[in-house]
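Visitor: Once you scroll down, you'll see the structures, which are given as structure tokens.
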Structure I
Amino acid sequence: MPAAALPENELSRQALLEALGILDTPPEDDYDDIVRIAAAVCRAPTATISLVDAGRQWFKARTGMAQEETPREISFCAHAILDPQDPLIVEDAAADPRFADNPLVTDNGFRFYAGAPIEAEGMPIGTVCVLDREPRSLTQQQVETLQALARQVARMIELRRASRLLRLHLREREWFATQLVRHEELLRAHAPSAAPSGVVDALTHLPSAATFLQTLASEVASRTDGSELQVARVEIDDLATLAEVHGAQGVDASLKALAALLRSGSVAEGRVARMGEGFALLMPMPLTRAVAQCVRLLELVGNPASGVPVTLSIGLATIGPAGAQDALDGAAQALARAKAIGGARIEVR
């Protein structure tokens, strides 16, 4: 049984899938409705929303399928994402050399498969698919409906992520408002020495290092559910050479462009602040997902089309029992290692 080849952009595709934050999430009615519609329109007993992960295909929603996931090497959908422009239709898997000895065919009895790729940011992350235990075909209208459902799932995933980022930004705004009120109260009390020394960085308009440290302490203290937190230090490589070539204005422009990209949340989800010669990120997620987001950041920033055609070094550490400051120090040490090796890389403590 030949396993599907890996897409040429597999590393970027996998990093995006991790960054979307959809894997291993609980069932949701909107996604369940999609597979019910797909099954009804295509008159198929089985339908899934399948996301092709590194070593598995995981079903965000399914009907007529008992398993929550299956190995990637037996996945029909792993073949479907190789050509994201067209659906994969297998009318009789038992007669197709790619699938004839596939356990889904020999053990589960599936003979028919049709999958429409789900694309996010131009990359295929999975499919909306239907399966049957009888050889058959689909009408053109059914194929087009399957494709429309795949586009709808892509929009749902993007909206889900945007909603999560909006909640994060609202929390950040509320915190800033509280800090500014406190600052004003201290100034009115004629105690300027007690006022915070810079809530916002003047160049990038991001929270300052002092503000980030307060945020970090508050976030760690409020975490009672055992969820994971990562902290990252991010710096542009070789700022001295950048200054020689483009001057101080060029350095400032690069820092502001990178700050805008980080603040947008479109690449790396989390709270961002100005720290040292670069930035700090607080990322409320498992380490594997944080690494994937950092990989995406390295790829996009190095692309001249991003508006930030520089390379980055990133140090990453998990906030553990030793506390936030220990993790921040560990991220700084990992950042120093990354820069010492030559930059353009991620180092994890």
Structure II
Amino acid sequence: MPVRNFNNMNPPIRWGVIGSGGIARRRTIPEGILAAPNAKLIAVYDTQAAANAEVACQFGAQPASSLAALLEAGIDAVYLASPPQFHCEQTLQCAAAGKHVLCEKPLGLTVAEAETMIAACQQQRVTLGTAFMMRFNTQHQAALRLIQEGQIGQPVFGRAQLSCWYPPLAGAWRQDPLASGGGSLMDMGGHCIDLLEMFLGPVRTVSCFLNRAVHSYAVEDSALVSLQFASGALGAVDAFFCMPDEVSQNRLELYGSQGGILASGTIGQGAQGEMRFARKSAATGYDAQQARSGGENLAVNPAPINTYRAEIEEFSQALMEQREPANHAQLGLQSQRVLAACYASTNSGKHIQVQ
């Protein structure tokens, strides 16, 4: 990630929020926009007017009565946290008003919507970003540096897991395929696939299994994806809405020809879990007994940062410097392409190449 260099001579980026409930209220507003030194919350909008008024009062913002009112509230950028079914149209409206957009993943419902969003923002010369905040976890960044430095040798396999208990809830848009685009794969598996692509490069082929193992809602509660990367490495992602929070470890495993990185709890909304880097001993001979002893086994514990603050800081700084942000829109487009291939694989029972 770029080094953050805030210029005190520049005024902060003025933010509006669309979809002020949910993740915006729980995390991104208090931990991100309010905490970032180069950001300022101006206005919030949600279709639930009463809840929106509560959020505005809670965080000292203007409660916008409509999307148009939000766009006229003197803002520079919009954090878009509405259900995915609205991402495309709302991004187009923001772009037409000259506002930059940091959109929660997924970037729309389909590849076509993501492409439309990108094209509209390019035409209006505004910046579009994707809120993959887990990329900013300092342990993930440390793992990336180890890989880039060749510390694990040639990367050969990665696994990422993100699961939780998500029972049927009345009105939950994540459980409605028309609003969400999918279930545990779209909502949580997308984060995992994006992380593995950060470490191992772009995915080229997928094979995917989905299921409704426990819950009765219309989207999948279980997802397992096998991945082949352009680099030749292989990967696996498992994402479930039907595992108790108490047992899901949210594992991250990255293996290479010389070592590996093993973590639990780094994938998620928190700032840090447990991560270790293990590397083979200097002796390179074959050990028939496979004793699995010796070598290095080191804790990876960089100073944690709040990932929601980091994503807002980076996007705001990119706007100030008139450059592409690290959390750019192409990440969201690639994610949509891989997810589309996953759902196509499930429907066809075949390996699918990412288009």
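Read-outs throughout are calculated quantities, based only on the coordinates presented, and are distinct from any laboratory measurement. This structure is a prediction, so every number in the text was calculated from the model and none was measured. Cβ atoms are built from the backbone, for glycine too; each structure is taken alone.
Visitor: Of structures I, II, which gives 14 when relative contact order in percent (Cα under 8 Å, 6 or more apart) is computed from the coordinates? Don't skip to the end; give the middle numbers.
Guide: Working: I: 14; II: 19.
Considering all the candidates, the number was obtained from I.
Visitor: Can you spot which of I, II the value -8500 was calculated from, given it is helix-only ellipticity at 222 nm (-39500 (n - 2.57) for each DSSP H run of 4 or more, over all residues; to 500)? Before the final figure, lay out each step's value.
Guide: Numbers: I: -15000; II: -8500.
Computed on structure II.
Visitor: While we're on this one: Tell me which of I, II gives 2.8 when you compute distance in nm of label points 7 Å out along Cα→Cβ at positions 22 and 262. Before the final figure, lay out each step's value.
Guide: Numbers: I: 2.8; II: 3.6.
Label of the source structure: I.
Visitor: Comparing distance in nm of label points 7 Å out along Cα→Cβ at positions 94 and 238 across I, II, which is largest? Could you put the intermediate results ahead of the total?
Guide: Numbers: I: 6.2; II: 3.5.
Structure I gives the largest value of distance in nm of label points 7 Å out along Cα→Cβ at positions 94 and 238 among I, II.
Visitor: Where does the value 46, 22, 18 come from, among I, II, when semi-axes √(5λ) of the Cα gyration tensor in Å is the thing being computed?
Guide: Values: I: 46, 22, 18; II: 35, 24, 19.
Source structure for this number: I.
Visitor: Which of the displayed structures (I, II) returns the greatest value of distance in nm of label points 7 Å out along Cα→Cβ at positions 30 and 254 on calculation?
Guide: I
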